[in-house]
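In what follows, structures are represented as structure tokens.
Only the coordinates and a few stated rules stand behind these numbers; no lab work does. Everything quoted here is computed from the prediction, not taken from an experiment. Cβ atoms are built from the backbone, for glycine too; each structure is taken alone.
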Structure P
Amino acid sequence: MSNVIPIKQVDLTNQPMVNFNEIVSYREVLSTKEIAAIEHECSLYEIRPAAAIDALQIVQNERRWISDESLYAIANMLGMSATELEGIATFYNLIYRHPVGEHVIHLCDSISCWLHDYQTIADHLRKTLKIEFGQTTQDGKITLLPNVCLGCCDKAPALMLDVELIESLNIELIDSLVKRLNGVDNG
């Protein structure tokens, strides 16, 4: 009995579909650089699937997100099913399974942030960026996502920009941040 559970893809747009189960080799999908980095991470663990999160991060760092094709290739390389890897990828909110902008803003929406003017910050971000949560600006620079908790409740409200944690948010700080991301001089 196979440990692979096939993921059935449904074509709703009449677009040609790729059968990722037929991908012959991860070498056809992943770059030499990605393969070398994943192999290095695998060497640090007793079993290859233990490097799953590291492998996802490596590919995401190169491509900004994990496509289905990349997911199947990584699973193939690690010797695990795509279903298992999909479970890992979708559990962690910093692994992106859809295209994102050059920068990703995770706005914390924990109870502490709500008690410290979250709604004003969220409304201002959406208005300033002209997008809703889950969307990317038209220029492809910024994606706005909600985040359940960033773990800095004592300095709420907070957001994470890429890997930078920004605490004690206010409108002025948001405006400065957006200007910085858009390459506008704050001076």
Structure Q
Amino acid sequence: MTRQEIEAAFPLLAQHGFRITSPAGDYNCFAWAARDTERWWEPRPGYFWPPGVPMRATLASFMQAYASVGFVPCPDGTVEPGFEKIAIYVDPLGSPKHAARQLLFGKWTSKLGKQEDIKHHLDGLTGLRYGHVAQFMKRPQASLVSRVIPWLARLWLRWTFFLASLRTALLFQGTAALFRQRLSS
């Protein structure tokens, strides 16, 4: 989806602001809220749904699904040090339509169906498509170290690749200069 298509689908995002943070992937918002980027969570055959949780598109079933990965109900979406929070959006009939996960400083992250992940204000997705937030849940946050190590590893790989590319470019440049010097002699 383009930025304009996202704003057309969710008019409040244009008001509150948002940023596309990663490309489309094979997981949905319900999986993304639980930090699962390997599966599509949906209470239907052919999709992942936590064992023992009723396969019903109800708020109670979704709360049980999130409870299976450590979440418990909480009263609101205020930042609470040591916890990560999710918000479950429901339509007027109470059927879950979306879930978002709170980021470190209070913004939220969402996966837009089969589309991109975005960083946004909680109210930015409220509206006809996803409804409103009906439930907040929280779980103890994974330690900062366990979240930072993979990030540092990716940074190290990028830096190593950059240095290798730079070395190759400098070697090529030196070889070309030497070749030009020999040709002119």
Seminar exercise, completed: Comparing P, Q on relative contact order in percent (Cα under 8 Å, 6 or more apart), the highest sits with Q
Problem set entry | Identity of the structure behind 0.25 (criterion: FRET efficiency 1/(1 + (r/R0)^6) of positions 121 and 169 (r between Cβ atoms, R0 = 35 Å, to 0.05), calculated), options P, Q | Q
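Consider the structures P, Q: one of them gives 1.0 for distance in nm of label points 7 Å out along Cα→Cβ at positions 137 and 161 as calculated from the coordinates. Say which.
Values: P: 1.0; Q: 3.5.
Among P, Q, the structure yielding 1.0 for distance in nm of label points 7 Å out along Cα→Cβ at positions 137 and 161 is P.
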For this session: For the read-out Rg/Rh (Cα atoms, Kirkwood Rh), a value of 1.04 was computed from one structure; give its label from P, Q.
Result: P
